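Next up: the structures, one after another.
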Structure I
Amino acid sequence: MPKLHSITANGTTFSARSGEFLLDSALAQGIAFPHDCRAGRCGSCLTKVARGSTLGGASMQRGMVHACQARVFSDLDISFEQLPPVRAANGEVTSLKVRCADVIEVGIKLANPIVFRPGQYCTFKFRGFPARSFSPTLPADGSSTTDDITLHIKRVRDGRVSMALGEDILQGHKVRVEGPFGAAFFRPGRSGRMVLVAGGTGFAPILSIASAALHEDHAREMVVVTGARTVPSLYMARGLVTLQSFPGVKVIVTASEVPQGLSIVRTGSPDQHTPDLKAEDVVYAAGAPAMIKLLAARADRVGAEFYSDPFEASGNARDVGTTQRLAWPNPGPRARASAA
């Protein structure tokens, strides 16, 4: 008969058989454990292991495992963050704005609010089309919005959803939204430098995280590194200017193809121009899997906090993670003066 182990999760104790999946044993005993995909992809069940050992379920976050894939092999002390509950809401498309040749910005109004933390993502099922996952964010040009949700969507050749935007999916098109999911969301109260790295429309969750951090502290030290394949594909340029107006923010822009003489854009990928990491840094990344893996390894080597959710095709006034609509922060008079 398998050995029973004692698991203490956020101060509550339950038992698990040796070899049993951590998430399964918790749910079977009534523990409200956040989860969704059960395949180790969505990040909803990320769990910090303070004592004991598990097999499988490794993540890119130091000391954390995917509970849905981690098997119990000893007594454990674990902790997980309480996330907003997963909800579903109906909505409709209210705006479609072409930001560059291959990126379109979509505004959505919801019948009922969905609470999410900046950096999380939801699934969106436009009527008549398959569901896709996107991160709610802010308008890429630094403007305000009255929409409940703003999305940055890259047009993918032969993409059933992205290529239909502006064609079969127009203003008034119905959409079903479910979420939030993911663990790469903004954590308030950290004091270390933030290093935010994005490739392409991976800028969407990075932008919402940056906004949340600047709402908390408009002087927060932050390095934002973002890039695209070509300079015309840098759809977020005006938004980057807004971020740069904050006193603690440094923006680094990259492109794989840079015209000669354009010194403001560095040649290469975002990971090639990310500053050397330090143990006290808090790193968020969104983009191609190869870039994420490389940055995760760098963060692990120095012991920095690192957060990233998979990027795959197909409370109070200071914590905007408790609000449903994202908003650009106000730089304040000191920040505006420094940018003049």
Structure II
Amino acid sequence: MNQVRIGIIGTGSISEWHLKAYAKNSGAIIAAICDLNEQRAKQIAEKYGAEKTFTEYRELLADPDIDAISICTWNNTHAELCIAALQAGKNVLVEKPLCRTVEEALLIEEAVRVSGKILQVGFVRRYDSNVQMLRQFADNGEFGDIYYAKASTIRRLGNPGGWFADIERSGGGPLIDIGVHVIDLCWYLMGRPKVKTISANTYNKVGNRSHIRNLSFYKAADYDASKNTVEDIANALIRFENGASLMIDVSFTLHAKQDEGSVKLFGDKGGFEVDPAVVIVTEKYNTILNVHPQTDSPSFHFESAFQNEINHFIECVQQGKQPLSPVEDGVEMMRILCGIYESAAKGEEIRL
């Protein structure tokens, strides 16, 4: 296969990152746009030179000229769209999270197995060049046994409202929207250990904070501050079968001084930080050293990581390779996310 003909389903904000990256990849052709809003679909198609537009996704999937699709829709549609696309013989790149529940995730995994097609989960943090560098260090034993990780993504005023705040469409709040990024990042860099237990809490105390003045923040197209059925904040301690542990906290809205983001991992031979900037901590000649690698970008760069993700997907489709973020990892991440919500709801530690 020389060029991969791509169909985009959903034209919300995240789709723009897919479209821009496909447009820069010589192996991809943006062939079709599908959205319930016909006018918006046509506008996007004109902008990116797509020949066809659809308002019904099954019509797009029935088109034999489409090789692969990007799913950029609400979380509650991911399972239905993934399964239908795979059954139609299309390769799939689906935005994170894979879906909303473990049951949905297992159905998608089975559809991948039966179809023999490729499904790549949009864990974009894995595709950052710094992360791949650190993974190489870890794989070569630079940090030894990575036994503890700590990640935090705190937004003080970051509830976008709309579908993000509607648990029926999203499946959850900051945990499933932005927390999934750092949880997957740590789990991936730790070598994807098997989860043993989860102890977690969620809180809904503050809400959308629409009354706050003098601070602007991202709002969903269907923003409505009166509708909010997701958590403000979640925290969790995840224990793995190999003895390692991961501690995370993530919020949309919190009475915090400022937004914060940090990702730190610790091994018995060294440690490293991914956010807010890459630092490697090691020992030489009885001296602790903080090493700052010389890279094009010392911190996470979303646009280049997204381009790497799209390039990887196109390569996998062309060459029949398994992706760096396969469906199996999407399933395991849903087990973790749903386990955190379950532990919080029960008020007790649970065993996976």
Structure III
Amino acid sequence: MKTINTKEQNQEIVLANHPSGVPTIDTFKINDIDMPTLKEGEVLLKSIYVSVDPGMRGFMNKGTDDAAGNKFQLNKAITSRTVAQIVAVDTTSNNKSNANNFAVGDIVHGRFAWQKYQTVNIADIEKVDPTLAPISTAVSMLGIPGLSAYFGMLSIGQPKKGETVVVSGAAGSVGSIAAQIAKIKGCKVIGIAGSTQKIAFLEHDLGLDKGINYKQVDDMAVAIRETCPNGVDVFFDNVGGELFDAVFANINEHARIAICGQIADYNEEHPPQGPRPMHTLIKKSARMEGFVVYDFKDHFAEAKQQIADWYNNGELIYKENLIEGFENIPDAFIGLFSGENIGKQMIKVSDVA
């Protein structure tokens, strides 16, 4: 069996405590663990890039595992989207056709444990196509963030040339892609973010028409009205809370609202009750739709190709907030809730062999 040499100590990061509010470093614990042994139908993986996402916060709450397994268990390794390299392949599997699709050295991605090395069933990995874009984009621009932006904006938002589009969390991994797709479609695009650095990124790097720093605005509803004098036709919401209320107050007739995330409420044990939207939705003949990206899984391949084409043609850029070191995964996750990142928050665990 061909393998890549693995001499370093294996480690994992587990959920040590259920957090109350924003997670802290005590929420996590790093353990030294043995190198796993390959079983039939498995590959041994070395983690390269680990993704952290705000939506993972809900999986850390105390509670019985749901049917989909979407609760992290105490003292068990946390999982997230990861790019990894195959360092060994089981060659004894009865299903040779699957095993033959993968070789030592291949780059793959999937939802893997926060471990430096781990064994994974071949059925749970997918090859990364390095000809589309850099391999790290498999968990950023060409991964769940980019796909969420693509389907949320195009399938739900349905932007039309000349319309006004507002994106909250616009400097993040999803929002930055969603906003650029709206620009590609010929819209006036307003991005909401929380720092002067992020506003500069939105206006100068992404070419949005205007960025609004919500931390420097006394009345967001007024700020939206002044920035969008013709009203809001499409709202791509990653944040929720009071930002949602402010944009919602300015929607046009037949507006489309895509609910992608609600980071404002992720750490709230008792989320506040905002204005009820039903009357306005009726009055404006507007449509609001929440979604998860797997609603569109049958169309992932074509979406990845289109996003890659935009990227390679220079019509779309992506930014990764890359942090080095396996031990820094918890800090990188915690940093999501203080708004540190511009673009995709990722951790580089190791180099490709």
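Any read-out appearing in this document is the output of simple, stated calculations on the displayed coordinates, not a laboratory observation. Keep in mind that this is a model prediction, so the values were computed, not measured. Cβ atoms are built from the backbone, for glycine too; each structure is taken alone.
Between structures I, II, III, where is mean count of other Cβ atoms within 10 Å over residues 290-297 highest? Walk me through the intermediate numbers first.
Working: I: 17.9; II: 10.5; III: 14.6.
Of structures I, II, III, the maximum of mean count of other Cβ atoms within 10 Å over residues 290-297 occurs in I.
Can you tell which of I, II, III yields 31, 22, 14 when semi-axes √(5λ) of the Cα gyration tensor in Å, for residues 26-177 alone is derived from it? Traced to structure III. 66, 31, 22 is what came out when Cα extents along the principal axes in Å, for residues 90-233 alone was calculated for one structure; which of I, II, III is it? Structure of origin is III.
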